[in-house]
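Below you'll find the structures, each written out as structure tokens.
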Structure I
Amino acid sequence: MNKKVIDEEIAYAYKSLQDSGIAKKNPDTGKTEIKKAYQSQIASFGAAVATGSLLAAVCFFLNDGNSAVKRSKLMEAIELILKEHGEVKEISGGTHENEKKCKDLLEYIDMTAPKRAKEEMINAAIALKLAMNLYKLTEE
């Protein structure tokens with residue numbers, strides 16, 4: 001974990017929450033909100049990466065399963081942070097949108113030294129969790 005990198009990535013994380021569709025404007029209040037479940041999921045992702053396999057954690061979170069929120073959006077947000085910070089340089093092709101995102105993150109993990117990739121993903125996940133605090137969190 002690198003505090004300086006995390007501080008730099010918070011601005012990217014804030015934007016990636018909107019770009020990935022995690023943060024949505026509530027038509028009734030006019031405020032941009034995030035479902036609280038996303039905060040729990042990103043915390044789980046960080047723990048899964050820190051204690052286990054980065055590749056297994058990414059593959060698990062790319063599949064939405066029976067989750068209350070779309071976990072794949074968190075992977076999209078992390079990918080956007082890594083791209084903005086200059087870690088992921090190029091988008092590779094893919095026919096389905098999720099397949100394309102999956103391929104990018106998996107290629108990034110494959111082409112980066114394991115320890116470095118793990119640290120960069122954890123930094124991005126922490127920045128994302130901190131940036132979520134800048135939005136109103138909702139139960140729904």
Structure II
Amino acid sequence: RRRRGRSGSLSGAWTKATFDGGDHDEKQINSVPERMLFARLSYEHRSNGSVTLELQHVGRQWADEANEYPVPDYTVANLALTQAVGAVELFGSVRNVTDEKYATLGYVVLEPVYFPASGRAFTAGLRMRIGD
């Protein structure tokens with residue numbers, strides 16, 4: 001059974017991932033962000049529904065081993081809603097609420113190449129509980 005009211009969580013990571021020796025000694029390992037932060041706030045109301053807001057921040061990372069081509073940091077917000085009606089739960093979510101344009105990964109061969117993340121995305125559906 002769900003607990004009603006407010007809840008939240010906050011987590012983060014700081015990763016010192018550097019090369020040890022060689023041409024790139026002490027450089028940050030490419031494709032590994034140094035810092036990440038995740039926050040979630042939820043509210044579950046009396047009418048068997050919930051609202052959840054999530055924020056995810058990923059710090060700058062590098063596309064190359066020499067740390068010359070940055071993959072910029074980004075922050076993304078997500079929103080989720082649920083509503084239970086008997087044995088059925090309706091749900092919906094919006095990922096990347098602000099339609100942030102950002103890259104999650106990059107690499108360099110001759111020129112830097114960045115992999116863009118998807119834009120705003122919507123999901124909706126229903127779940128049905130059978131039995132207990």
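The numbers here are math on the coordinates, done by the rules we state, and not lab data. On a predicted model such as this, the values are computed, not experimentally measured, just so you know. Cβ atoms are built from the backbone, for glycine too; each structure is taken alone.
Hey, mean projected area of the Cα convex hull in nm² derived from one of I, II reads 10.7; which structure? Label of the originating structure: II.
Where does the value 42 come from, among I, II, when relative contact order in percent (Cα under 8 Å, 6 or more apart) is the thing being computed? Don't jump to the answer; show the numbers that get you there.
On the way: I: 42; II: 18.
The structure behind it is I.
When volume of the Cα convex hull per residue in Å³, for residues 13-60 alone is calculated for each of the structures I, II, which structure yields the highest value?
Values: I: 85; II: 65.
For this comparison of volume of the Cα convex hull per residue in Å³, for residues 13-60 alone, the top structure is I.
With helix-only ellipticity at 222 nm (-39500 (n - 2.57) for each DSSP H run of 4 or more, over all residues; to 500) derived from the coordinates and found to be -21000, which of I, II does the value describe? Please list the in-between numbers first.
Numbers: I: -21000; II: 0.
Computed on structure I.
Computing distance in nm of label points 7 Å out along Cα→Cβ at positions 29 and 109 across structures I, II gives 2.4 for structure II.
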